[in-house]
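These notes open a run of structures that come right after.
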Structure I
């Protein structure tokens, strides 16, 4: 449903905002981005104000949803970093091999259909030694919470444009050719745990 995807869904995501526990982690990890940066799935642009203009020379903002881009355009004025929006005409990131120093993904890997291939694409555009910064939600280590996640997942996939609650994001990052260096995990709020189990950290390509 293109109308829901490009109009209702962006409005809904923007309405949910940037809750305190999530904002605090964004404030910690986004300033780690350096030099030429690609952000995958920028959504309404909530990360833009957290990039350090003294460290980032350019930000490529990849977002296939036209409604999200309209919202992110408003956020661009809140950042001193040069931002260039990229569409996703196919499955391939529209950048040459080894052209960025940092890739950022926040709450994006849960929705991408061919997620391992997408992570390999992230590795393709990173320069040797480049850094992948991630902040994602997914499967809980608690069996009881997993049961709720499986119950809620069809609803999430419908309302949040393919969002999965049961993906093991660290395992997928590893399968995609990365080695996780620094990572934390937690439930961001006590309830509902099935929606808020997250990981955040950095990874580099395996050599």
Structure II
């Protein structure tokens, strides 16, 4: 029996290490999967915004048809934003920056459209326009909430894959860090208000 004791101890240590590695791998797979599912929620919120835009443009066109360049700008920005997508498994800083740039372009175009609307009191009072505007505001809030949830989940995942000793399994199995949403360029500066 004493003869086999070192083999039993070595076998137990190997078993414990193997069990630990499996547990760490499964935890990493779960955290990555949850973050990727949240990314799908982010994309879904952006898609909802994109889906509202054709109706908004049509409503504005009925009142402000001569604002053609503004309306075309919104349509073009929507097209750019919807064709810029990222696979959840490829959330690199470059891809995330490209995605954010396309979405910022759409946000800017929508802002210009809503400023244009201020010149048309009949449009501002139109029931369908008011409803679309309300839905768009709600969707913008939803986008912000989903982005914040994604950043929280992806940030927790990023921390775990860098911690010792889980980073050993993460590196061995090829788990990669996910890029997070960052503030828009220039958002750290307060806007200038002049009267």
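Only the coordinates and a few stated rules stand behind these numbers; no lab work does. This structure is a prediction, so every number in the text was calculated from the model and none was measured. Cβ atoms are built from the backbone, for glycine too; each structure is taken alone.
Structures I, II were shown, and helix-only ellipticity at 222 nm (-39500 (n - 2.57) for each DSSP H run of 4 or more, over all residues; to 500) at -9500 was computed from I.
Once relative contact order in percent (Cα under 8 Å, 6 or more apart) is calculated for all of I, II, which comes out largest? Could the numbers behind the result be given before it?
Values: I: 18; II: 31.
That would be structure II.
The greatest value of distance in nm of label points 7 Å out along Cα→Cβ at positions 71 and 151 among structures I, II is that of II. Once distance in nm of label points 7 Å out along Cα→Cβ at positions 31 and 55 is computed for every structure in I, II, the highest value turns out to be that of II. One of I, II was used to compute Rg and Dmax of the Cα atoms in Å, and the answer was 24.8, 94. Which one was it? Structure of origin is II.
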